[in-house]
Structure 1
């Protein structure tokens, strides 16, 4: 079965998301148009890609602004098809936030925030929208010599309160500060993890553990003290976090935390704690990783009385050339609120977390999740998630059609590119456009008329 055919088969499952079948057909058609479109993914260009630029276009906009459908259930087909890849192991997901530029005074969701690409010696600002994304990390290395594939299963905008003006009263500023504490990023992340856990239970994975890997921005008391049943948090911690052992039980003493404090950096430099070694799959091959492990530690300012597990990953040497000097990356310090999972599983999940950064790059540069210049408040929230869902369907369709490796079905890359074992997102888009040109009979049921030659002449629409 071809890539286009598998993609349309996944979009057929959107019938349960929308109330009407014609709305589901329109959504599937717009998803396919978003992947086949050339240039910026404006709604007008999606309409031209569908071949409906001389017909009424209002229904395409109303799909995002007025149609009653749930944003979170849009990813149900992706999560349902991702669950079998984990087998008997835990459901590993990565969670991270990213920012997309979006200007305009009429966009209520847009805020002035710090630009993450600004240099450390000069902080710049950007006006845009912050999104929270959860992606399933499919362990493809278990069966093939390819790295993990990250598939988005949730993309939601962060609801950040608007700061009052300079003439605001003290009561208004106090109310704004209270709202910021209630709607901060980590509290919304907890709600998304709870929703993901409930969705997995709904899909028949209630007996599986959910392992969420996050970066240092989520390593705080909000996540580690939250009520997350059957969910494990694996977070990268600071090297100077103050940890301790549980206090020894003495008659008449109510002490919980030990008097002796230590930091993850002291554990790394402590010669009394031996280094251990395991193998993880990263960068296309199995590699040896050295680490230290300390169980049953307490973080008084973070997790409180909940026992944690500290894993210290040794710096990894690397060379820029075969004859050049050896350099070392920075060590990593991980905190886990679970003491029974194998260390190899946790380290593999930590190294696989980088794939969500690949998702962010593909979604911004190739999928164009914030290209559409929509102004309706509901459309501003829905269009990025809609485009991210089409990206997730494309990744899963490629896995089901050709497997994880880059087979002969894909278009031959240019000579200056090294041969990759795993197809990139651009490989999938090129193959999808080729099949859409050769097999117009496949997308006739979604009211789609694709003419590449005509489309290239209407890119200015």
Structure 2
């Protein structure tokens, strides 16, 4: 007798890929929009009610927060890729095992990163380059947010797990709940109670607690496709190996991004001072907004691609990739037109300081030069993770921050000073685009060949020279 859960129809099991991509991406978009809005509003409150040095404090805290986020992305995206492929292959029992192991891994690793960072905040902040003026703001903010690391990255991983079974609406609701509460508490703590960056940090952690509580309630009381069983929390090293093999690319990307951010911030402070650092903090928020549509399109594609790849429905997988690339590129180009042509009024939302406004607008016109390419990069970076290609995932993860951005940041300022830091970003984006394109093209070609082979097998014998060798097809695609 079949298990009741196995008889349940999964939303991913459809050939209406365009409609499914919209269905999965739209909730993710609204959820991430609100989350990104909260980060922007957070910075606006800090900039207008505390000051430019407080913005610099939040900016210099970002690399350490990225390290924690990397753990959530490693387990979340690695686990989501495995779960989607297992559901596609019809192995729901092992998918639930992967879910339980992912939860156990994220709890252990979040505790570890807290112990490594929280007691030594002074050391880490000075290493990044915090000046005496910026240090108190960064320390006060990080003391609270790092104490809540387990809540932050557990919620991040759970959102990925929920999406992996095709339920983007729950993830959207969790993000909106946390972000809206955060914005409300920001206004209370920063404006009314005048708690400064401490209030911003408290608002962040409280919002994350509420979001995580909702996600856990979905699994225990909601209509989830997969369930959390205590027996599945026991480590299964085969499953953990599969999760980390794919998820390590996200972790390496985030760690590399954190290291490059530390280096960039030290260089910015050396050549431009704390005002340039504040401007960079504002631009980071604008960049989050600009790449958000592409990110959610990639997140919507992930379960679709993982499911269809696991089910060996390569034509549908290919269709999803093409639609995602086109949509992400269109959104990236629109973002470029807005942020490159009229940066001044947008940066003016964050600050009324004329010096900061001038520095920020100048930097934006250089950093955003290659913004139209980022849509392709965002989607391309998730494709290899979605189908379990660990080597390609690792390459795309380290390419931009390590292979290209760090060397450019080290080299260009010697010739162009602060201008060299700003120009390092578009140059790194262009080089990463070319590398990602070179990796994606053979995959698309082989998927097309596999689809053609399937069609030829259905329509009858054809000349041998036209067929993709079955063994080769299996070797390449599986």
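Bear in mind these aren't lab numbers, they're just calculated from the coordinates by the rules spelled out. Keep in mind that what you see is a predicted model, and the values were worked out from it rather than measured. Cβ atoms are built from the backbone, for glycine too; each structure is taken alone.
List of remarks:
- Ranking 1, 2 by distance in nm of label points 7 Å out along Cα→Cβ at positions 56 and 424, the structure that comes out highest: 1
- Read-out Cα extents along the principal axes in Å, for residues 104-175 alone, computed value 62, 30, 25, structure in 1, 2: 1
- Source structure (of 1, 2) for helix-only ellipticity at 222 nm (-39500 (n - 2.57) for each DSSP H run of 4 or more, over all residues; to 500), computed value -28000: 2
- Among 1, 2, which structure scores highest (criterion: mean count of other Cβ atoms within 10 Å over residues 112-119): 2
- Which entry (1, 2) yields the derived value 10.9 for mean count of other Cβ atoms within 10 Å over residues 160-167: 1
- Entry that produces 1.00 once FRET efficiency 1/(1 + (r/R0)^6) of positions 384 and 440 (r between Cβ atoms, R0 = 30 Å, to 0.05) is calculated, selected from 1, 2: 2
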